[in-house]
Structure P
Amino acid sequence: MFFLLSKLLAFLFSPFLWFLVSFFTYFLLKNEKWKLHFKRVSIFILIFFSLGFPIKFLVARWEVAGTRIEKVENYELGVVLSGMAEYNKDLNVLTARRGIDRIWQTITLYKIGKIKKILISGDSGYVIRKGLHEADQLKEVLVKWGVPSKDILVENKSKNTFENAKLTAVFMRNNKFNKKFLLITSALHMKRAAACFKKQKLEFDEFTTDHYHIKSTEFTFDQLLPSVNSFVMWEAYLKEVVGYTVYSLRGYL
């Protein structure tokens, strides 16, 4: 039930959905005073949430900063969280989303010897879409790429971040693994993920990927111009903020 409710909340906290609701309410209303109110609300939502600088400011303060790969210590295990792929049932092939940088960086860490083994945590976070079994399917891909099967472990039951942490902790206990490991996930997601893993009394260091905020990138004029990409960033940001808040209320953090 919580899984379904969390997906519904993520859907509701979408600025573009707010715009559509306000816009269609404007057309449906007969009262001129309320029509004017919803017209103004629609215009505000469309302009404010399409601008780049407000959301980039917020994201910069939410994301967990990255670490230069040469400064990463050596670990027996790197735990990478799912949520980076989709499955194309027409072609029977795993396809990449933005978060695929998680596994990209994990492979690099493995290849240069920073981690000796990879644990992929997570099955599928979708409610309706079928065919995705991310941990198992990513393992198949990595084996095809030449990574030894013995070096790729999977936790293939979890459907959200809380379950990632809980079932990874079970995996660690069952395999008597009590060393510090490297937790790998997106910079925007790390705050919530790290809090869940700490709640499970696991010892780890953080390695963040696919950063929206690049500190060395200066302010550019296009941040003052409306862009559909800003709506996408708002959805990603609000998903994490709302998720963190709900997890906290549920005692998952």
Structure Q
Amino acid sequence: MGTYREQGIVLRTYKLGETDRIVHLLTQGRGKVRAVAKGVRRPGSRFGGRLEPYSHVDLHLYEGRNLDVINQAELIAAHAGVREDYARSAAGSVMVELTDIVAQEGERDNALFLLLRAGLQALDAGPDDPAVFVDAFLLRLASVVGFHAFTDACALCRRPGPHAFLSVKAGGTLCPGCAPAGTRAVDPQVVEVVRVLAATGEWAVLPRLARESAEAHRTAASYTRAFVEHHLDRRLRSYDLLPRS
């Protein structure tokens, strides 16, 4: 056991005793870390305000037996705007809930860290419709952990697309030969919206996508939630609080 330094994003915090707080962090080098910040709920705490949900922080920690101990925290990005706006905070809550579910303690996952950082940065910019960033984040996180939504080929036989059938269980579009009897085709625009939502790095186009393809986006959003909850076998409790335009 010893001290170490890490960058981390605060996922959740819990009260401990009268003055302490347990903090769940996604760190860049160690995956998920559970740590205790002692005395941070006292008036005048040196760094209590830096350990709020969504904050990106530079940390000095001490390795403990059950919980590590935070000795120092410096803000890299507060993301205060995300916490202070209801719609953005609800969107951020879905992002950190799912991250907390899939992140593993002691297992470095730089792709997951960078994805969460990018998602929070997108929310921090003050978008009119934060929900579209959540839809993109969900599909991209699912891909990071091994569940990719296929839109350019059949999810089963890999026959090149586009295809008109969209399956939650199969993991994307299906060709006519693989689609079960009675499967309903979807509008090609829905498949295109799912493709853009899942595309790595495509954040700037999302607000326009939500405005110009509103009906297709609603269908794609329903598919996205069902896809993620099915393949990760977890219900996203915070998703129900997410307001939509």
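Readers should treat all values here as calculations from the given coordinates under stated rules, not as data from a laboratory. Note that the structure is predicted; figures quoted are calculated from it, not measured. Cβ atoms are built from the backbone, for glycine too; each structure is taken alone.
Could you figure out which one of P, Q the value 15 for relative contact order in percent (Cα under 8 Å, 6 or more apart) was computed from?
Details: P: 26; Q: 15.
Computed on structure Q.
Where does the value 2.8 come from, among P, Q, when distance in nm of label points 7 Å out along Cα→Cβ at positions 82 and 106 is the thing being computed?
Values: P: 1.1; Q: 2.8.
The structure behind it is Q.
For which of the structures P, Q does the calculation of Kirkwood radius over Cα pairs in Å, for residues 66-121 alone return 13.0?
Working: P: 12.4; Q: 13.0.
Derived from the structure labelled Q.
Percent of Cα pairs over 22 Å apart computed as 56: which structure among P, Q? Intermediate results must be reported in sequence, preceding the final value.
Working: P: 60; Q: 56.
Answer for the origin of the read-out: Q.
Which one of P, Q has helix-only ellipticity at 222 nm (-39500 (n - 2.57) for each DSSP H run of 4 or more, over all residues; to 500), as calculated from the coordinates, equal to -16000? Mind showing how you got there, number by number?
On the way: P: -16000; Q: -11500.
Comparing all candidates, it corresponds to P.
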